[in-house]
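Next up: some structures, all given as structure tokens.
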Structure I
């Protein structure tokens, strides 16, 4: 197999439909801190992609996704507009930045408070912190609703990787009891963002 993805089998990078060998990295067992893994990813995080055809090795989810989009352009679903379409490409980059700047920070911290904190033995959920993070997320979803009142997806009327980037944490929001918050934002919910 040409692509080897070290990380999680539910990675959004698999949404492109590209065949990849998924090598599960067991975080609970500390496999991400093994010297052999740190050679691939010096920060000890997941995922890492190895392309045996090109010799490229890249880490960080967004960088991996952009690599896959570029490598397989013209084959299957296009998850990013071409750079030659300046307007569409600018809106795509804007949507990518929105997800990374406004959605990911509060939702990642919510995941830490509600899941990882106790799993790592770092204490109990801080309910006041959760409340503050939900307020941040509420602000973000208000912005999404304004954008989505004018177009179907964050970057326009076609789904892109910017939309798919929400999936790993997007399911978390409703799954862990924040359904009331999500119910306020039907456009965000209907596009699969949350």
Structure II
């Protein structure tokens, strides 16, 4: 099939160099395990043909569906890395079309329940030693980026133009203190979490 041909092309294109393959839009662990096995089968086939194999081959998944966050532990143990596709994940979490102006207000990363959901993913990856990263629009927004760092993300993917502003804010802040503000805001729910974070950031000037 098409996927098998694509995997074969990736292996041959690597020409012995390190290769990382990330399978997108995985909804169930079985889908990842099947795709991963197909990749391993193609590696075996290339080996039998005497062709060079990647020096290192890492196989991971993009977490874009809420269901994958609750996959069995074996999924997190098997994946070499997981990258959160923030744009689609947030849209599916809130059941709100991010392109629809009528429901965009629901589409906020600094929502207490959504941050709690992301923290759960961070914990699961930490338990299995699985490398975790976050990509999407929020990773390049300074306020959202520092909140992601505060809840445990250590790898953020963003546009080059966003790197400077994000680094500037990260270097100014005590992430442990921000994590405490986030935790308190989630527990009390007296005010929106975003408001609590913005007030705290204003006091750090």
Working back from -17000 (helix-only ellipticity at 222 nm (-39500 (n - 2.57) for each DSSP H run of 4 or more, over all residues; to 500), computed), options I, II, answer is structure II
Using Rg/Rh (Cα atoms, Kirkwood Rh), single out the structure from I, II with the greatest value.
II
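Taken together, the values in this text are just the output of simple stated rules run on the coordinates, not laboratory data. Just so you know, these numbers come straight off a predicted model, no measurement behind them.
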